[in-house]
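What follows is calculated from the coordinates using simple rules that are stated; it is not laboratory data. What you are looking at is a predicted structure, and each value in this text was computed from that prediction instead of being measured. Cβ atoms are built from the backbone, for glycine too; each structure is taken alone.
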Structure I
Amino acid sequence: MGVKERGNIVFKEDKSYHFKGRNPVTSIATFDHDSDGSLDFYVGNWFDKTKQGREQLMYDRLYTYVDKKLHDISGALTGYDEDEALTPTFGVSHCDIDGDGRVDILTSSSAGYLNKLWIQESQKGIFKYNDYGKASGFAQDREGELIPKGGGNSTYSLCADYNNDGIMDIVVGEISHSLDSESRDRSSILTGEGLGFPPTFIRNEYISDAGVDNWNQGDQRANWLDVNNDGLVDFLIENSGFPPNSRLILFVQEPDHAYVDMAKSYGLDILNPVGSVYFDFNGDGKLDILVSQTDIRDKRIQRKLYLFENRLKNTGKSISFKLEAKKANANGIGAKVILRTKDGKEQLRWHQVNSGPFPSQNS
């Protein structure tokens with residue numbers, strides 16, 4: 001816990017918080033699941049390889065903060081302790097996927113296991129999370145539905161309303177290789193179809209291999225951001241871990257909602273990117289990018305930290321909001337901001353500070 005000592009913040013272990021055992025944690029999502037003003041969190045666990053070399057699946061956990069104590073409320077995840085719920089979670093994120101004002105949870109699974117879409121519902125006055133991954137089409141693509149472990153090596157799932165229709169969409173990142181079967185999921189954009197329940201999506205794979213036969217799709221993390229202030233969200237992808245073809249990707253959205261990779265044109269396509277965050281470091285209203293470069297699988301690559309200043313000239317104006325509330329959490333995590341203009345246009349943004357495996361944190 002952070003405490004002030006002589007004007008500085010010092011972090012010390014608070015032993016009043018009890019966590020049983022050592023878990024292979026890959027991702028933690030923070031949000032206020034019960035809207036009481038205190039942040040709760042979902043812990044995604046991967047394979048436990050500590051037991052005599054065997055890969056053992058571990059249950060994910062949901063914790064809530066009440067009366068200055070952490071409580072394990074994983075039982076709120078319907079069937080979380082059943083065999084089908086045991087999945088190697090690699091990334092966790094959250095959003096209000098069905099527009100009912102409650103926080104829902106998205107988990108990304110590797111090794112062909114199904115992704116989960118935990119939608120929060122009220123059952124006889126008690127809040128529960130039910131998995132609608134299969135029913136919505138989020139769990140996997142259709143090619144693998146009849147195959148055991150026919151999903152993907154999913155690394156992240158990130159919500160945004162990319163086409164400004166008021167309905168949440170999802171981008172899903174995958175690690176896939178040229179030798180994988182056709183049933184293995186590829187990185188995709190899932191476009192929300194309507195306001196029905198459960199929500200359903202149209203899945204479209206995105207490809208950026210430039211015709212390289214042995215290209216490895218190692219999409220590790222991503223960020224939605226509007227890099228040119230045109231009101232259409234773009235997305236930045238860390239394709240990393242498989243050099244020389246692993247590079248930073250920036251898909252810029254066109255007016256017809258198609259995406260074009262502009263990373264090379266903008267001078268962003270560094271090798272083996274990791275830990276990207278975006279923020280307006282110089283206060284000019286344009287988002288800048290901070291990202292590091294790793295030497296994974298190629299020690300010849302020099303490890304660096306890059307700060308890319310946004311100097312795009314043909315950009316629109318921006319508006320910033322400081323989120324404050326009397327009862328909600330201080331940083332507005334899990335807030336939904338809707339901007340409507342006189343000409344009938346609408347933009348929706350969801351506020352979360354981190355997502356995906358081993359995440360960095362956006363300001």
Structure II
Amino acid sequence: MKAALIGVGQAGGKVTEALLAEDRRAGYDAVRGTLAVNTARTDLDGLDIDTMLVGQERVKGHGVGADNELGAEVMNDDVREVMGALDGVVDPHTEAIFVVAGLGGGTGSGGAPVLVKELQRVYEMPVYALGILPGRDEGGIYQANAGRSLKTLVREADSTLLVDNDAWRSTGESVTEAFDAINERIAKRVGILLAAGENIEGVGESVVDSSEVINTLQSGDMSAIGFASAEAAADAGENINVVTSTTRKALLSGMSVPETTEAGAALVVAAGENDRIPRKGVEKARSWVEEETRSMQVRGGDFPLTSDSIAVLVLLSGIARSQRLQDFMDRAKEASKEVEAEQEQQTFQNDELDDLI
């Protein structure tokens with residue numbers, strides 16, 4: 001799938017940069033163009049992709065803090081300028097647009113839904129969101145922002161591919177190390193997803209094409225992606241169990257939204273050398289995912305890739321019943337109440353000071 005990537009906010013810009021780097025490293029040529037949009041000038045500095053500063057009249061390049069209402073207002077004010085900057089980012093070969101954002105911060109959570117809505121109005125191709133949910137230990141304002149943003153994104157985007165910040169975080173990592181590792185893991189997984197259908201290093205037996213990715217994503221408002229890999233034998237016949245066990249690992253312990261196994265639709269992609277991938281193994285894996293997800297719409301195929309290993313990518317769409325998502329929304333709802341209470345208390349204190357003055 002040939003895609004244009006637009007990062008909104010700090011996390012969105014960094015993930016977009018990582019996705020482009022992975023696409024170039026692997027030689028996929030699936031990313032047609034990239035743009036990072038932010039209200040904070042310092043967050044754009046150092047990014048190795050095209051950038052655009054918005055909201056200069058309102059916030060003077062200093063960002064919106066965690067104020068996602070201000071983030072939405074700023075994007076709404078400057079959305080035409082952003083659309084004008086997409087010449088060369090979205091080209092005639094582009095099949096889909098992904099708006100990438102961390103949903104906890106102000107610019108990403110507020111600006112991304114506004115941009116998605118405008119992209120939907122202008123372009124006829126699918127417009128997806130890649131949204132990163134804050135971890136449990138991140139502050140209440142970030143939980144509240146993400147809850148509000150997710151509801152709007154789900155309404156505006158054709159599908160919202162979600163990544164839980166806690167999903168791939170390792171113990172003992174610093175905050176910077178954790179976020180860098182998460183960005184790399186997102187890039188590797190989404191990179192293979194975007195590359196599906198591209199002519200990469202030969203022709204597989206039953207290659208997944210971009211229409212299968214699009215049709216899977218279109219089957220649900222929210223999506224998640226899983227990944228796992230294992231060493232493979234040179235003979236495909238010896239790799240049937242490798243494919244099935246790796247598929248189980250990808251779904252049961254490698255999902256971007258953990259504890260997510262039910263879905264409206266799914267796609268199973270086995271990536272590796274054509275001679276190593278057993279057709280029977282891919283079909284068995286597809287059937288197992290169908291049973292596990294309780295979905296009758298499970299597509300499957302392979303993706304040619306030079307490697308001694310076999311990797312399996314599992315895309316789930318229509319994951320609203322995920323317990324992890326339900327827990328997040330409950331947490332976001334509670335955080336929103338706390339944030340509102342704090343704001344009311346601050347307003348009350350300010351009124352008291354005004355009376356004294």
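Couple of notes before you dig in:
- Computed over structures I, II, volume of the Cα convex hull per residue in Å³ reaches its largest value in I.
- When helix-only ellipticity at 222 nm (-39500 (n - 2.57) for each DSSP H run of 4 or more, over all residues; to 500) is computed for each of I, II, the one that comes out at -15500 is II.
- A value of 13 for relative contact order in percent (Cα under 8 Å, 6 or more apart), calculated from one of I, II, originates in structure I.
- Origin of the derived value 2.8 (distance in nm of label points 7 Å out along Cα→Cβ at positions 179 and 291; candidates I, II): I
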